[in-house]
Structure I
Amino acid sequence: MAGSPPISGSPLRRCKRRIFGTAVAILVLGVWPGRGAADPTTTGTDDGAIHGRLELLDTGDFSRSGTLASELGAGQADDGGADLRLDWARVFGPWRFEFQDLLTLVAGPEVALARLESPFAAPPPTWLGLTATTPDRGRVQASQTVDRLSVSYTTPDLVIKVGRQALTWGSGLVFRPMDLFDPFSPSALDTEYKPGTDMAYVQKLFADGSDLEFVAAPRPPRAGAGPSADASSLALRYNIRLLGLRTSWMVARDHGDWTGGLGLNGPLGGAVWNLELVPTGLDQGGTRLSALANISDAVTVAGRNATVFAEYFHNGFGALGSGLTYGDLPAALIDRLSRGQIFELRQDYLASGASVELSPLVTAGPTLIVDLNDGSLLALLSASWSVRENLTLVGGVQAPVGAARTEFGGLPLSAQTPLRLAPPTRVYVELRRYF
């Protein structure tokens, strides 16, 4: 590994070139005529026309010495990418048809490095293989994915939706223990579109304002196999207001384990608080309890509108103790890390942050995530600038802080090697054009 060729050129010099390229892209995309305003939080306008989003992305990663990335010559790496999402939806009375296709291109050393850095084999995230990928080698990777493909039937008190779709459960702001279906990582750069999952979804709405949701998500245990009970999910959630509080009650058979959930939501002065308890009975025996509590409030800071929050998360699958390596992590935690349901290695975390409206067109948000078990932390700063209608520039920095052998400082791969896996310091910029 010591003989691996380093990345050529200075990351700072490449960043200057990227900044110039971004400026050119703003000019080009800024004069590209859009087709009406697009709302990235929804999945189209149901008018039968093609809408979507084009995103250009560049990241600069800076890894510490002693990490696997540094050893492979990628201690300072610059990656570029682009993705194009095409969105079509059409309504015929109570019926709605939806289709989204995602084209992605990534170029840079991170493409090859990601294959070597992942210590866990990832099972298929969903049932049908609707992704075509170029050969997995070198520093360029391109893929095409059908990310939404569904039909739904809706009446005033019933929703039935079948196919590839996105679903989010829970009230977590940074951590999401009640979200069983492809939750976002706390450090995800793009959270506008959640990955689609093949599932059947049914929601029954009642006259008292409560509703009952049912989800069946079949999955195969490995690529090329058929769905199995131990890889699939069946979930039921009931939402009702009790004693002035919004409550959610969940029971699920998820990847062979029984998972429950209780969510409570209510006001505290002008603030809003949430509490979640998520017990899991493991198929191999034993129970794990995860929990989350957060509070958020809208305030004024130096005459500017802002939202502030604090969140505590207890990861019932996390590891305790010092001197940990990836080889020491519990099997139940490794399972959830590999399938992207959990992203944290330890048990106790505190996150706090804010979103501040610096101007009508610029919003900035700092977030700090602290591992309470080993004292390491991850500092995040992001900003969004609405350059013009349907054109947004997003940028930020992610900086891990911690000693070696801590979560954010980097844990060794095993007791036999000192090489560590650690998140890099990352600087990124994204340009998004909606049409």
Structure II
Amino acid sequence: MKEYYLSNGLRAIYYPMPQSYSAAIGLYVKVGSRCENENNNGITHFLEHIHFRQLGEMSQDDIYFKTESIGGPLRATTYKDMLRFYMKIRPNHLHEGIGFFADILSTHEWPDEQFETEKKVILSEIRERTPYAGIKPFFDKSVWKSDPLSLQILGTEETVGSLELKDLISYKRKYFCENNAAIVITGAISDDDISIINKKFESLELPDNSIGNTPSSKEKTIQGFRRPDVRLVDCSWSCVDISISFDVDIDGVSPDELIMLSSVLGGGDGSVLQKAIREKLGLAYEIYSEAIIYENEAVLRISLSLDKRNVYTGIRRIMELIKEMKKAVTSSDIKTNLPFFTDNIWFWLEDPELLNLELALRCFMRNEPTFSIEEIINNNMKTDELRLTEIANTVFIPRNAAVVMLGPTNRITQKEIRRIIDEGLG
């Protein structure tokens, strides 16, 4: 890996992969819905969209024609804490591809008519997706309360509808600034490529409006101070969608440790939850856990759907399984999961795009000091059953728990859910 801090404040991270037949380019900015508020919610996602209307002197037709003519369509994704533009192309088109990312950084103006047309597109997207949003908005609101992390990435019809073009331009200048963006390139790149690319990006003028990292949580005390929280949302579905989450103190648990704990609990076919809840009891078609990690906060979330008649039984059994993990994560659990965190990490070197995202998350978003696959593997090897048991005992406690249920929840009571969790984890 090679890393440069350019004079305009942009970070440039490279990972040459001589054996690769492609190059992946990623532009990452520390901005997302967690930087928004109840008045401008959805502005980051809108900003993502507007870049595909015009880049510099290129119209939308020019963008699509020129990117696809080099075999690398430009893509973008808005997250709660990050905006990502990315492209994967053959190395002979690398410098043409780089030009699009330079234009993304330097474009700050769009015609009014393009802004209004894109607003209609986004409002249509919100209307189309809202009926299928499911449990996630309720989960976010329950877990993150009034913190900006509770805001949805798309925003609402009201907030997006009230945005003006000047809002987008001002917002972009605030966050597309020095020390808040990184260009990451992985795959078939040479030292000469790196030198040329650094000069190109260093010639760009980024707004001198450095804001440091993404804003920290304004209400971090919500974590670890629950009853546990239980929220029931009644609707006429056939099953009850359930999210069970646990707050995690990431000052004491590394992201890799948390991801490994989640993998043991519900990350695959051989996980604790899959074997017991799906395969043995047949209570759910799908049950899984995931680690949701931000700059200063994290939760471990269990997701499943149950027949209403099985809700109490299912949650009780999940708590029993977690309690067993608190007593001892077994060597068998470790043996089943460890290859995904050791041998399989080498697969990153077969996929420049996956490696590109990993580099951005680790080196830019989390600001880890170095990136070494060998070191990551060695650290994961140290995470044995004793360490995971220790982590389980700090994470799986009632005051960390939040439960959200969406479906036919009448006659399911908050009191009984709390009792099951308190007794199960006590």
Structure III
Amino acid sequence: MKFNLQVLTTALHSMPTCSVLVVGFSGGLDSTVLLHVLHQLSQQADFHWTLRALHINHGMQLNADAWERHCELACKSLSIDLQVENVRADFGQSLPVADIENAARRVRYEAFENQLRAGEALLLAHHLDDQMETFLLRLMRGSGLKGLAGIPITRSLGKSFLYRPLLGFERQQLAAYARAEQLLWLEDESNEDEKFDRNFCRQALLPLLATRWPGYRDSWLKTSALAAEGHELLEELATIDLTTLRTERPSVIQIEPLQLLSNARRRNLLRHWLQKIAVPELGWNRLQQLNNEVLGIKAGSGARLVGDGFQLRRYKKRLYALKIPPELDPPSQLQWDTSKLEVIELPDNGTLISKTTAGNGLALPLPGPLQIRYRQGGESCQLPGRPNKSLKKLLQEQEIEPWLRDRIPLLYLGEELVCVPGVGVVEKFVAKGNDPSMQISWCGPDFGFC
């Protein structure tokens, strides 16, 4: 089957609106064909995009700089602007191969995102055989419907989006075009190394499948399409379910209505919610752990699941998605002269705000500056009209979230605790009647995802 320019033209005109096409150009066969075809089409009257190329140099191979020079010469011959982005990094050769591949892919897409500007579309040269390899690899990993849906033709990226116009073409069609046009491209020697899973699929598994089932591509594409459709329906269901669990904060949902759902429907909703608020994907096992150990009927109020940079915590019939807070490392005490500063920033811990008023606050004038300290354990105080209680008990009664209790700033005059923002002023220091006073509030850090 020959390369059909009309198919590519139709794909380009079905893209979301953009003004610049940025080709991710590695110098290999696929991106070389894409760049050349786009250059040919740019000579036509109905081609209304500006064309440029972007090369990412990982520095992972000995000949990485030679690849960069090849890309520069190739773009110069076509009078196409080329931007080179060096992202040389040590991916750790002792890591498993799959981890090295994933790390390199992550760095590459981060570089693409950083360089893509509004109004530009990143065009990548993934083709039908890449799609088949991806389907097989995800099947072997036990992916769900989203994974089996395969490589999307388009998705958002940074300030714009990426698009893959060659997904309908087989690699042999690209190779035939390159030979017919006498194009020069580079072959990555690592593509022959079958220790990489994708290369093993390309070199061994898929050719073997083709000898027995020549039409497997069409069958797998149908399965991917059905998986994409199923995933879309599950997303619609999760969107409906989420409306019954919402709170005033996107990173917090109600637990009781969640427990009324079946396990499958609950996991589907959790996946959707966590993705929506940008929590790293949990995977099957940790999602099961969240469902059973944190959200189970017998789970305690403090149950939680901790991941890389995030935690999912149960408290008072709610589930919170939280970033891991930075450790507090305050000096022994901070001085706050409220007569000079109405607002004081606390290191990694929000701000304290003072407001002059009358009655019901901290009595004025103060005999000196306030000292700001944090809990050490054993603190107690007597709020107006109440018996003396431990600070621990008071924070529990006020239902302060456990992860904030050690971060609440405590205000002292000398060695006497006078105010716990959000809890109250100690009785001895409360203004009487309409006497001048000061109300102090703490605007703590928000560790929630959004």
For distance in nm of label points 7 Å out along Cα→Cβ at positions 164 and 388 computed as 3.3, the structure of I, II, III it came from: I
Which of I, II, III yields -12000 [helix-only ellipticity at 222 nm (-39500 (n - 2.57) for each DSSP H run of 4 or more, over all residues; to 500), calculated]: II
Cα extents along the principal axes in Å, for residues 140-275 alone derived as 55, 44, 32 - corresponding label from I, II, III: II
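Laboratory data are not the source of any read-out in this text; all were calculated from the coordinates shown. Worth saying up front: this structure is predicted, and the values here are computed from it rather than measured. Cβ atoms are built from the backbone, for glycine too; each structure is taken alone.
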